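Pasting the structures here.
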Structure 1
């Protein structure tokens, strides 16, 4: 076979998927493990979402609604935007792909931060665009350096707010000042996958953010049902943006990109405010308890506006990750992200959190870190 593979495709490193939970258990000889590594919702989806999906299983022989009409209407009503300002995606990462497809040509520049979501840069590579990567400064986006990196070839800027993996955020006031320094020809995509966990006063006004404001760059907001709404497995995300930008994304969107059960489940999850509030409150409470516990163990916890946070374990993070695996607790080592002594954990249920703290205490003693 003689394939003519473009150079930009050759250079792409595939996204590294994690192993299935049952495979990890088989490999390490453990059972009843808990996974606190992927920033998932420990409480799962709303029962109303599950019931709505079950009630729709008999319609699987029909194609999905290609426009996502009912889900789009529900999102527009919830966030007080127009339906034509909403674009649905197979996860919010598909909205990222739409933006790159619609606005980036070969040689065009896209600015991102590091560390942040890896897929920003991979989509740009597929289009033969140029990635300009700005290192975080003290675990925060370096907004001044991002502004300085803008050229007449810049088309997009991706900023995750809050940032993954650090959990840090940019205040509405800082963002407003930043937007005014970016040319009107450059789109800034704010990836708000974890925005639901932020304190309300730290969340920007959606209407003000996506409106077409003279003298300020256009802004696209990326949202997901994978975190606070607990339906990661259905892959549903959405973008909020001005209608002209949305119109461009629809031109590159495939029909039926959101399956029927995903649309139905997401709409039901969106409408269950009681369950949503429970998840947010339990996450915040669990975060406080976990931070206090790891500090008592001699580690350093970093403040976060998400459902996860970083812990400096005062030793090799990879070794601690492995030691925790043997105790059936799966965390994420941050060595590959440039934080060799840090792990990242997701807030779990009360029982999961207690098990994590016990396992961490044991592993820290075994490895003689603290």
Structure 2
């Protein structure tokens, strides 16, 4: 099993800095007010980075470490996190338990799912990848079985388009400093129409939206019911059934050979059918939906990674742009409906024409 793995962004045991002294004072006061946890303030350290304004800290206590979410309420609404954590845990998934929450100031105490992400585990022990990913597929089937249509926003056309518009705004115009011609804009518009129509035509389930190797934690040996731990689910929506599978098998940080992707996709598809999920009865049709959903996601991610750099000063994602571009280009080359988009991707990235398959 061959995989190309991106180095993790998580910064275990990194020191904690507070750019705002008033927020640090508020945190210290809240921590001192907690009763029954006996947490050691001197043990405070960074637990992980985040692609938003949230960050996670770790503290030690007599019953083991705990996680603190630091989410300034002017930038982050923690209510979806709390609601989704409850839903996932009720369904038997390993999501963090909310132990205490200062909603007004944006501090939350959580159970600790450990410090080893799937990305780190695959990087350190590639021979465990198959078993770990089978656990992730089983957990995904369970997640998609949660009847949450009335409890999360719809992944509608407006949201799909808003995501794809990040590509011309941040990747093309800002990162590549390129102005699209009217013909180029027409190609993008036609492609976005096809991708959004396909996504909206798919059966709909609960969608995590970032179900990938940096948000899944190793919480036991492969095959144990505690594995994986699931993080970063607060942006969940009700949407296309292939979306989270794409996030897992074609994420931006680890590159799996297509044969391996298909093997895992078939295993998921069979398990989903047994569980009564509304997957397409024909795997070939399901795989096409999977690929088109992936193209939508990869265009979005190209824009997001560039926005994180140019707007938020986070350059750690730039190294992953080439792999995300290759995934988008691979699919665009494979389907005749996106031949013009493939050429546009090449033009924007300054890449020579590559040969692909057309179905």
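Where a number appears in this text, it was derived from the coordinates with a stated rule and is not lab data. Source: prediction; values computed, not measured. Cβ atoms are built from the backbone, for glycine too; each structure is taken alone.
Between structures 1, 2, the greatest calculated value of mean count of other Cβ atoms within 10 Å over residues 65-72 is seen in 2. Here FRET efficiency 1/(1 + (r/R0)^6) of positions 177 and 329 (r between Cβ atoms, R0 = 25 Å, to 0.05) is compared for structures 1, 2. The highest value is that of 2. Once mean count of other Cβ atoms within 10 Å over residues 25-32 is evaluated on every structure in 1, 2, the highest one turns out to be 2.
Consider the structures 1, 2: one of them gives 23 for relative contact order in percent (Cα under 8 Å, 6 or more apart) as calculated from the coordinates. Say which.
1
Taking -11500 as the value of helix-only ellipticity at 222 nm (-39500 (n - 2.57) for each DSSP H run of 4 or more, over all residues; to 500) derived from one of the structures shown (1, 2), identify that structure. It must be structure 1, since only it matches.
Between structures 1, 2, the calculation of distance in nm of label points 7 Å out along Cα→Cβ at positions 193 and 233 yields its largest number for 2.
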